[in-house]
Structure P
Amino acid sequence: MNIRLLFLLFSISLCAQNEYPKDYFVAPLDIRLSLSGSFGELRNNHFHTGLDFKTDRKEGLNVYASADGYVSRIKISSYGYGKAIYVTHPNGYTTVYGHLLKGSGKIQDYIIKSHYKEKAFEIELFLKPDELVVKQGEIIALSGNTGGSGGPHLHFEIRDTKSEKPINPLLFGFDALIKDTREPVVSTLMAYPIGENSIINKSQEPLAINYTKQPDGTFMADKVLVNGAVGFGINAYDMFDFNYNKNGTYQVQSFLNGKQSFNYEFNTFAFDESRYINALLDFPRYKRTGVRIQRLFMENPYPLSIIKSDKTNGIVVVKPNISNTYRIEVRDYHNNKVVINIPIQYSAVASETPNKVVKTPYFLKANNDNMYKKDNMSVFVEEGTFYEDFYVNFDVKDDTLTFHDGSVAVHKNIKVTIDDNSLTEEQKKKSFIASLDGKSKRYNSTKVKDSTFTTYTKNLGKFYLAEDTTAPKVRAINISEGKWLSTQNSIDFSISDDFSGIDSYNGYINGNWILFDYDYKDARITYTFDGQFLQDGRNEFKLEVTDNVGNSTIFETHFFRNTK
């Protein structure tokens, strides 16, 4: 049976979310739905805002409008969602389709015309309700692998049109199409001493806690002995039937002596709060090991709307002669769950493993503005830039500024300033504040006024004033002087820049601008022959690639093509 028709016949949900229509939207693909990414899944610096549907490792599958509506927005980008189409529906919701190969029919025609009108690959278009009307089940695009995609798939979202908040599509009945009888997995349980003097199991450092499965299917952790206060964290994932991907969980709850202590579930959230994922995580451990431990407590509370906690913010203060039972429940949307019980007991035993906090002369308070200055370099930190107080490693030595390192999560930009009045005007145009990570150099967008260079960045580490006078590299893949291209579908180039990075690329045939698609993942630009501007026989070709400080490389040649 056609799976989009099946979607209309079955619509069930284990959560009583009656305010969301369960039979309004149909599946955007005409294959069995299998997820490579779930709503709220933990990603780099953000929570995942939709469902990632597998496309059988292929590009070019039909993508269908999930309901009647109109194309309200089109965004074509080298990064993020890549090629994305937004469809607004009359019921107050908008669906989003990302990482597309291209639009379909009238939508693709509109996109191509807009590229040539703006003479740019990266475009963002906002349309009126009567410009591109679509019907439920209409093919609006072909699936792809564009933007920040790690492989062919369709990113699908449902948003509240007015607030633009993404909403878990499973709330709209999509759970009926995704079989899940497997309970989530907790791979790591961590205990954290809270406060400078707290001790857990003779340690002032976070510890992994062992746990074993019980006959009733729950897990029992080893006893945690505490002097002071403790918080817990887990690494957890969920798996669906017929699927080996490790996806995100739907709900995590903790209970202290039977009363709920800390809870979050992924129904909806705002884009501007998504970066608080770095406050939820044990960020230093993640940067060090790649393991995402979700902390079930807040030392310094942060405004992430999915979190509900008691007045202790998930922190357990342990007192003599009182035993505590802490319970963690991890649940998926289909109500499969895993339970871990943790016995907690007071212990006055001294620490055998002191904390490893390195104290410096600079103690940063997260809720205050902070300024650090030495010689001709400075760093300004606005309040709320960091989630917690910490000792900062700050210094200026050998024309290099050091401001801590990437082990600390950053929520807002820091301001880095370097003064240098020794540069000529021409040198200033090619200079910028660069980040240095070992031998790796990274460009930061920089403004210069008089002799002062300024950048706003979320990068931490080493900074210095760099100069880039080297033009980008351009390598022709399938075009050469005088070549006949009559049977070729495209012209392809590899473009790269060793330092400041590519800013723009523009191609021309017979003096007319042509559309090159850019895929940063393989540093390739592609022009697909569309019949425009071609002459029968000889055609002149030009490509200009410019980096972020204005260095340019121009490639010119001619080719032959039969157009008749």
Structure Q
Amino acid sequence: MTPCNVLLVSPQFPMATFWNNKAICMVGGARHSAIPLGLLTVAALLPADWTCRLVDRNVAALTDADLDWADLVMTGGMIVQRADCLDVIDRAQARGKVVVVGGPDVTSEPGFYAHADFVVIGEAETVIQAWIDAWNAGARRGTFTAEKFSVDVTRSPVPRYDLLRGGDYLYLALQFSRGCPFTCEFCDIIELYGRRPRVKTAEQMLAELEAIRRTGYRGHLDFVDDNFIGNKKAVKEFLPRLIAWQKEHDYPFAFSTEASVNLADDEALLALMREAGFFVVFVGIESPDGDTLVATRKKQNARRSLTASIDRIYAAGMFVIAGFIVGFDSEKGSIADGMVDCIEEADIAICMAGLLTALANTQLTTRLAREGRLYPLTWQMERFRAGGGDQCLLGLNFETLRPRREVLADYKSVIDRIYTPQAFFGRVSRAARKLDCFWPARKPPPRPAWRLAGLDAADWAALFRLLWAVVRVHPMLLGHYLKALIDCARDNRGALQAVGTISAFYLHLGPFSRFVSRSLAKEIEEIDSGRWQSPARSAPVTMSGETLRDWLRMGERQRPAPRRADPPAVRRRRLSGG
């Protein structure tokens, strides 16, 4: 077997996305929020005598010297990274490099990537050895397709966390399970990973935690599972082991994850997550309308009080971030008031509200295609070409049953109302009063003064960076930040760290919501003036890979500035971590 130099390249996220939290990273002393966990896992699957390097274009520029060093380039990512991923392929091939591309977007729509040298469709674990054998035999082109949902994740290796550079990321990540037991019509998770959640063993997870701990990192870890509690039995078996490990190592990490809202029904599970150190959970609420939830097959959210469910999660010491969607067929009229009321009553500060998007291979897309309502790919490609984005700007890629203008106006109304400073910080303060935050045994009583509310020197440094960012960038918001912190210090000191974390998100969400609102206003004005035309339903919904690549070519892209020196060790204690 011949040794090989492998360059793993993580494509950029466009700036105009909900999750591109550069402003928050600035406060935390990082360059990007999340790590490219998929590429780190692929690196761990490669032969031990192959040399791997990682270039994450969200934290560093990809240079010709990087490409010249490599024997082959591996890349891939999510749909929002598609434009930059295609750019990486072009650049690498222009330097004469063989390119291997894989990941969720490739699996969903491989036609976009047909010009890559190797295309890997599906989860890599079951086909990686076949690809390695082909490479060693001299093959330099091919497609490798994994059997769906066939990966035994108990054999998945510890990701190559050693490839990361210290201080680049706001938080690190790991994965416990793949798949989700629910059948939401608009979701592609069950198409990518199946309805039967596959879980790693406790021993695997503790090995991954230990690998991260050995890097010297301390702070926030995100379980990237699409539904952490999809297999409740397995989670309940794992969490006591996680709690014991946390106690043994003096609670080096605080955790976040994503879970279905039925988490609120299981008090024992909530207690275990609380004691393990979970402090944030993302839940998909989607709509406060019961008929819509049933119509979209999100029945786990129906027939329940969403406010009471969220309150039970708060009582377990976890802040809730929630997803909402506008544009379902079942919407009988304006839904803005109902959605805003739900958000306010449940005190959900951070809401990922977006427009319904028909993703490839979902039940929704299949139905819309059958009904002749899907827009041609050229329509969405134009929007990618204009600067990328996510469901906040690139949604509604189909003919809506309600007039499009009404849907856009509803969405704009929601965004405008939930992200005023008064509304956002009001929800932060009210939610903070409900949090019963877990103080691990390592936290001493709140003395001396800088230990107030369980915060240590690094935590206070992060809070001061937050306040300085507000003074420098949004001075008019300083009063709102200070009021939220003072209210929390008075009413529930244990939640002060969490409030600082959640408050920091407004540095991004405030400007981003205004950007989205302006974009929506422009499209609404185009509709009112008659300049907006619905794409022809008869237009083709597929295009050749070469044509798609032309559509997706973009102009000048934002390039990361030269990387500054690694921050001191104290900055490893991220604002959003322990």
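Values in this text are rule-based calculations from the coordinates and carry no lab data. As the structure is a computational prediction, the values presented were derived from the model and not from experiment. Cβ atoms are built from the backbone, for glycine too; each structure is taken alone.
Computing FRET efficiency 1/(1 + (r/R0)^6) of positions 238 and 430 (r between Cβ atoms, R0 = 35 Å, to 0.05) gives 0.60 for which of P, Q? Answer by label: Q.
For distance in nm of label points 7 Å out along Cα→Cβ at positions 22 and 230, the calculated result is 3.3, so let me know which of P, Q that is. Checking each candidate, the match is Q. So distance in nm of label points 7 Å out along Cα→Cβ at positions 30 and 102, computed for just one structure, reads 2.5; which one of P, Q is that? This value belongs to structure Q. In this comparison of P, Q, the computed figure 1.00 for FRET efficiency 1/(1 + (r/R0)^6) of positions 126 and 150 (r between Cβ atoms, R0 = 25 Å, to 0.05) is attributed to Q.
Work out the source of 11 here, i.e. which of P, Q gives that when relative contact order in percent (Cα under 8 Å, 6 or more apart) is computed. For relative contact order in percent (Cα under 8 Å, 6 or more apart), the value 11 is produced by structure P. Can you tell which of P, Q yields 3.1 when distance in nm of label points 7 Å out along Cα→Cβ at positions 254 and 382 is derived from it? This value belongs to structure P. Upon calculation of mean projected area of the Cα convex hull in nm² from the atomic coordinates, which of the structures P, Q produces 31.1? Derived from P, not from the others. Looking across P, Q, the calculation of helix-only ellipticity at 222 nm (-39500 (n - 2.57) for each DSSP H run of 4 or more, over all residues; to 500) that yields -12500 traces back to Q.
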